[in-house]
Structure P
Amino acid sequence: MKVLKFGGTSVGSPDRMKKLLDIINPQEQQIVVLSAVSGTTNNLVEISAAYLAGDKPKAALLVQTLKDKYDIFIKELYADANYLEQAKTIIDFHFDLIANFANDIFKASYFLPPCTIFI
């Protein structure tokens with residue numbers, strides 16, 4: 001079995017993502033992994049830095065800007081209205097989750113394993 005992983009510039013635009021179909025062979029057993037679209041990781045680092053600095057308005061603006069980028073991306077990627085709606089549901093879910101950090105719904109301790117620090 002092959003595992004094919006694509007990310008960054010190889011999935012940086014809808015056209016580039018569609019060109020992956022030339023590489024993916026539906027006749028073979030494959031696992032296809034798509035990681036972050038080009039620029040997303042840097043955007044998420046910037047968003048997290050704003051949250052950590054306590055600048056919730058900046059973080060919220062950065063989240064909305066990135067979400068807007070993804071909304072445009074999926075509109076160009078999907079011609080079929082049903083697939084577009086499914087993609088929008090997924091995008092909305094994940095960006096709502098990121099945006100909720102601004103509401104203090106999540107705390108860092110929820111994501112860290114319990115540990116003891118010895119000094």
Structure Q
Amino acid sequence: MIREATYEQIMQQRFKRSSTILYFYTPLCGTCKLARQMLEVVLATLDDPERQEQEVLACNLNQMPSVAKEWEITSVPCLTFLHDGKIVEKLYSFQSVDNIYHKILNFNQNTQKSSG
């Protein structure tokens with residue numbers, strides 16, 4: 001599920017002891033719209049009744065330019081992977097549904113190993 005986040009929710013991610021995926025975009029970006037559709041397909045594929053639903057927080061950088069500067073987001077769309085409040089990877093080139101699927105799957109597996 002992709003959920004729009006407020007500035008406060010985005011900033012709170014820096015202090016959470018968990019794994020989070022953030023999707024940075026701007027509303028008029030055509031590539032961002034395509035990337036979001038690809039991300040929605042991936043999330044639907046990852047949906048498993050046995051596990052907690054994968055959530056991605058979406059951030060409109062037009063409304064939060066300070067976030068782009070502070071988090072060093074250089075272009076959109078950008079998928080940012082955080083673990084324990086630290087950015088572990090930024091994905092600017094989504095390439096394909098398969099690529100995004102494997103990035104999220106690997107992130108989830110790696111963060112489960114380090115948490116467990």
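Read-outs throughout are calculated quantities, based only on the coordinates presented, and are distinct from any laboratory measurement. All figures in this text were calculated on a predicted structure; none of them were measured in a lab. Cβ atoms are built from the backbone, for glycine too; each structure is taken alone.
Which of P, Q yields -13000 for helix-only ellipticity at 222 nm (-39500 (n - 2.57) for each DSSP H run of 4 or more, over all residues; to 500), as computed?
Q
Using the calculated result 1.00 for Cα Rg over 2.2 N^0.38 Å, pick out the matching structure from P, Q.
Label of the source structure: Q.
Computing relative contact order in percent (Cα under 8 Å, 6 or more apart) gives 37 for which of P, Q?
The value was obtained from structure Q.
Assuming 2.9 is distance in nm of label points 7 Å out along Cα→Cβ at positions 11 and 75 as calculated from a single structure, say which of P, Q it is.
Comparing all candidates, it corresponds to Q.
Say we calculate FRET efficiency 1/(1 + (r/R0)^6) of positions 19 and 59 (r between Cβ atoms, R0 = 35 Å, to 0.05) for every structure; which of P, Q gives the highest result?
Between P, Q, the highest calculated value is found for Q.
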